[in-house]
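Values quoted throughout were computed directly from the atomic coordinates according to the rules given, and no laboratory measurement underlies them. Everything quoted here is computed from the prediction, not taken from an experiment. Cβ atoms are built from the backbone, for glycine too; each structure is taken alone.
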Structure P
Amino acid sequence: MKKDQILTLEEVAKMLKISQETVLNLISQKELKGKKVGNQWRLEKNNIESWQNKNEKPNVEKIAYENVVSRFFAFISSDFIDLDLQGKNRFEILANMAKFAKENRICTKTSWLYEMLNKREELISTGIGNGIAFLHPRMVFPEKIGFSGILLGISRDGINFRALDNFPVNLFFLILMESEQQHLFTLSYLSQLFRDGKLKDKILSAKNKKEILKLLTLKGK
């Protein structure tokens, strides 16, 4: 195959006039075919052109956006939101989120999940700053997960969680996925979502779960 028929992630993004993160999301949804060489993605130009031609008339970015949002909401629902997460410290938060996952049948054993979450926090806090934490085990354990899901626990007062910015954490997202691909997709989605520095406060001010779910929708471009 000729060298110019293989494109990098950056080249595909420029070709489709979308962000590299959107390209990654399309790969994760199997909309685009890609192959990882080392830690770099490579995509065939003819496959990209075929996909582009098929989706040319409706805006490609809009299609990608709708697909991404739809995929995210396959993992979360109002049942997976705790509006008043209780806990006075990091350990109680982890225990209650593990219990919440068990109650929703996402994990099969509370004690196992608590242990995995605690081990992950001992390495480095999953509190990314600005009052947000993305809780998850160090690895994917499909045999321990009933199904892939995202839970959200809301601490109104905030908890000292050893976050990277040393500020209290209010929003605890627990990410439990059956595959590494799903896990990376979810982290990417949430990271993009919380680029909006005001989103945390909007969620804390939301009147109900339905309003929170609406706030978790990425804005289309």
Structure Q
Amino acid sequence: MRRTLSAMFVLPAILFANAASSEEWFWGIQAEQLEWRSGEGSEAYAWDADAFVGTDELKFVLRSEAEYGTEEDSFETLENQFRLQVPVSNFFDAVVGVRYDSPDNGPYRTYGVLGLKGLAKQWFEVDADLYLSEYPSARFEIEYEGLITNQIIFTPSIELDLPLADDEATGRAAFGPKLEIGGRLSYDLLDRAIAPYVGVHWERTLGESGRLVRDEGEDDDVVSFVVGFRVMF
């Protein structure tokens, strides 16, 4: 695994050195979700955010996703990724990096990351990643911003997380996917820098993974009402 991760960073490191000497640098922070979720006897805070720095030819990205259960007073999920993105077309970047999971109740997991990120036809935002480790998995996300007015936006999203090997310690079984579908209605303030929203978020754990979740006394089918805001600067 160490050799694999080292090899994954050789080419990006060379590109990074070249880009640093010739391209203009820029940076930004974007939080697609900063929200409170409430549903079926459970409440949680959740976020999905990126911070990046780099050039048009190479960006370094820190991605963080988490869900903090208020009843348990702990992180149910906590995932951080360090990613390098290199353009492979006008609308898509190739991704290579490392992901580290550290929920409060463990176990911790480390993965290599390979993926694609960009805009598909009709301006759908697509993120497809393969996570490499002893417990490999794949994830596909798609999101679309539908303008109702110049300031009111409806954003549907779908995420499919597919384990490719059994990992009972984390409640995941091979090819037992977790599906998340959401819809958020936002109002843009301050030239889209801040956008409060309300919406609905549905999670369903399928197959053998669903059985493992139920065995732990948790619900494999949860609908939540969400309130939050999106930040971009």
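Each of structures P, Q was scored by relative contact order in percent (Cα under 8 Å, 6 or more apart); the highest score is held by P. Structures P, Q were compared on mean count of other Cβ atoms within 10 Å over residues 25-32, and the highest value belongs to P.
From P, Q, which structure was helix-only ellipticity at 222 nm (-39500 (n - 2.57) for each DSSP H run of 4 or more, over all residues; to 500) = -4000 calculated on?
Going through each structure in turn, the value belongs to Q.
When Cα Rg over 2.2 N^0.38 Å is computed for each of P, Q, the one that comes out at 1.10 is P.
Figure out for me which of the structures P, Q the number 0.95 belongs to, where FRET efficiency 1/(1 + (r/R0)^6) of positions 65 and 97 (r between Cβ atoms, R0 = 25 Å, to 0.05) was derived from the coordinates. Matching structure: Q. Using Cα Rg over 2.2 N^0.38 Å, for residues 73-144 alone for the comparison, can you identify which of P, Q gives the largest number? Structure Q gives the largest value of Cα Rg over 2.2 N^0.38 Å, for residues 73-144 alone among P, Q.
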